[in-house]
1. So helix-only ellipticity at 222 nm (-39500 (n - 2.57) for each DSSP H run of 4 or more, over all residues; to 500), computed for just one structure, reads -18500; which one of I, II is that?
2. For Kirkwood radius over Cα pairs in Å, the calculated result is 21.8, so let me know which of I, II that is.
3. Check the numbers for FRET efficiency 1/(1 + (r/R0)^6) of positions 238 and 302 (r between Cβ atoms, R0 = 35 Å, to 0.05) across I, II and tell me which is largest.
4. One of I, II was used to calculate FRET efficiency 1/(1 + (r/R0)^6) of positions 174 and 334 (r between Cβ atoms, R0 = 35 Å, to 0.05), giving 0.05; which?
5. Who wins on FRET efficiency 1/(1 + (r/R0)^6) of positions 86 and 246 (r between Cβ atoms, R0 = 30 Å, to 0.05) among I, II, i.e. which is largest?
6. Tell me which structure, out of I, II, gives 13.5 once mean count of other Cβ atoms within 10 Å over residues 166-173 is calculated.
7. Out of I, II, choose the structure whose coordinates give distance in nm of label points 7 Å out along Cα→Cβ at positions 62 and 318 equal to 1.5 when calculated.
8. Here distance in nm of label points 7 Å out along Cα→Cβ at positions 150 and 350 was calculated and came to 5.3; which of the structures I, II was it taken from?
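Throughout, read-outs are computed from the coordinates displayed, never taken from laboratory work. Please read these numbers as outputs of a predicted model, since none were measured by experiment. Cβ atoms are built from the backbone, for glycine too; each structure is taken alone.
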Structure I
Amino acid sequence: MKKKLALIIISLDECFATKGFSGGGHKVTKNLILGLIESGLFEIDIFCKKSTVAVPEGIKSVTVLSNKKKFVNDLEAKLRARNYDYVLASDILLAFGNILLHSNSAKHKSKNGKNIFLQQVLKIYNAKKIGVQEKCFRENDKAIFAVSESLKKDYAENFGLDEKKVFACHPAVDDCFDFVPSTLKDEFVIGSIAGGGLNKGGYLLLFALKKLPKTCKLKARIIFPKFHKSFFFQSAVKFLGLKDRIELLPKQSDMQEYYKSIDCYVLPSLNEAFGLVVTEAASNFKPSLVSSTTGVRELIEDGINGFVFHREKQPVKNLTKKLVEITDIYFNDNPKFIEISKNANEISKKLSWKKFTDTIINNMIGENRI
């Protein structure tokens, strides 16, 4: 007999978006849903804050709880009434169920990369959020899942969790593509996605591009998903005199075509639980330059299957230096760059959505009933 599972997510619409691309977290949740269905082990009810799309085949029901202030209270009442065997939440903190985490904690974000003064300011600013997270993990005795080892460490250390009950499960990619030899071009093209404030490092990349030698033959194709809100970013591009070096793009309807148009992806984030876009680029034989504070950094060997720059101190200087180094490899040792590109593809091949889902299922099913 199938077990009754309540899956708690933010938005079914974002998971199964019909236009453009969804963020990495929503893609992870989508594949979690598909993996749970494919397992055939559960009778699945989804509870979310938003849903207008068709119910995925294999899901018993979808319940929308639109009152944000009463979401957790309304949710708990419905779960108790239906007597579920398992409750699993994707990036929503609950004190009474298993949780899949794919964003850093408020404590981590308040400390990481901040000076002592700013740490104190952010500690006060995030006090309510930190309190909610502390209460959640103080009362929750279920298995917790994180999309990277660094994210696992974040929550284990900041909330005193038993590391034996926190499991890392790396997300995978949907497809790996065949290698297509490329000819050496006149310009080296990097790609990146801006937005998300200072945390995502979009402005850091601008400052690094400003510091590049004028002789550096590098161009950037930067996606700004909420293009209509990119006024300050576009203004920064103009102010720094980068109009000839940067092409600013809106949300892309075909990310594979975008990956084909670049030579290397750049992930300059200060806080990034994983960084699915890096493995997606790798599936298209595009290596990435990632910051040392991202979760996906765990999969990158500098100069072997990608590149890493140190984010903790002098990030602009370190990012600039690395961009110059990679550009030099591309033009002066292109066979090495091609080898790194092929090695990057191996990262994606080693990842599996089945392994990701199995890690969650196998460590959830031993838990007590709700």
Structure II
Amino acid sequence: MTRAGILSRLAIGLIAAGAVVGPASAQTGNLPEYLKNISGTTAPTPPELANRDVLQLNTTMFALYDNAARTFRRNIMANHPIILALFSGAGGRMILYKPGQPPQEAPSVPMVYQVMKSTGHSVMAISQVVVPYIGNAADKSWVTPLASYRTQMKAALDGVDALDIQADWKPTLKTILGNNVAYMDDCLAKGVINLADLQAFAKKQAPDVKLIINWAASTQVKHWMGVLDGWKANLGPDFDKAYAASNTIYVARQNNVLFSVLAQYFGPEAINDRLMLIETINFTTTPEDMLGSLTRIIADRTVGELFFGNYKLMDFELMGGDGRKTIISEMKARGREAFLPPAVPFGSKQWPALVTPGPGPTSLDDLK
């Protein structure tokens, strides 16, 4: 047993034996010196005790919720197929859960996706190394990491011909990697990082980087649509009662590839109903966490219907409506208009992303 555990059990034993009673100052008078520092309690005030008892209800609620969630999840998965589309550096993962059967994980996106993505990232990685040192000729701490990355870059460049990718894509990869090596060699030869050289490097690389982004995206989308073609055919009529979810971090929320592909198969009426986009704080999450989130969302809907007569109420922040009203009234009291989005009805089928059109570029193709 740990030291903390021994002390905790000792304290509990003393309380049970009646050794700790009354004010803290009176409790320790007859105790041995080695116990005085850890013994004694201060009785809570009536308001403190009342707060504790009420707040404990919420703490206990979560334990009860977790127990019920396991039953809800088991029942949902026994009656509905579930598809999880998880973000990953390899172009995503898709897992099909069919009632009564082991999970079926789809084949990975072809390796060419990762090759294109890694090549594109290599250009941007160089900027991360050098940008902090622009105009700082005295600081040479960039030299070692750049020289090390240059060695890796040259090895990648030398191996392009051996890559198992279509031949007409290889020249573009060679150009990008070759430009990377040349720029790093120039920086190392000059011993200084200057803005003009970096801007020229970025301008030179941008068209080819844009091209391989297109190749990677098209490879990813075609692969997952092929997977979903097969799964939809396999499920037959049961596909119409399937649930699906994809995860997203903030930067990937708009034009989320996996969610957008799923939407083509589930249709507009399924969005925010049987097809959900679950926001996370990391690019990746576990299937277990995603299943927990998805089945909890579905189970919570029953609570909204039971208490308030609306099946989708619990998909939204319960206090959001009253919070909105208060924001409006408080801003009015300050002589200002509240800045809020339009109120969206419970059960809205609109995309869970930015959907209001406006001026300005919306894709790489729109950029000059």
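1. So the calculation was done on II.
2. I
3. Going through I, II one by one, FRET efficiency 1/(1 + (r/R0)^6) of positions 238 and 302 (r between Cβ atoms, R0 = 35 Å, to 0.05) is largest in II.
4. Matching structure: II.
5. II
6. Working through the options, I get structure II.
7. Source structure for this number: II.
8. This value belongs to structure II.
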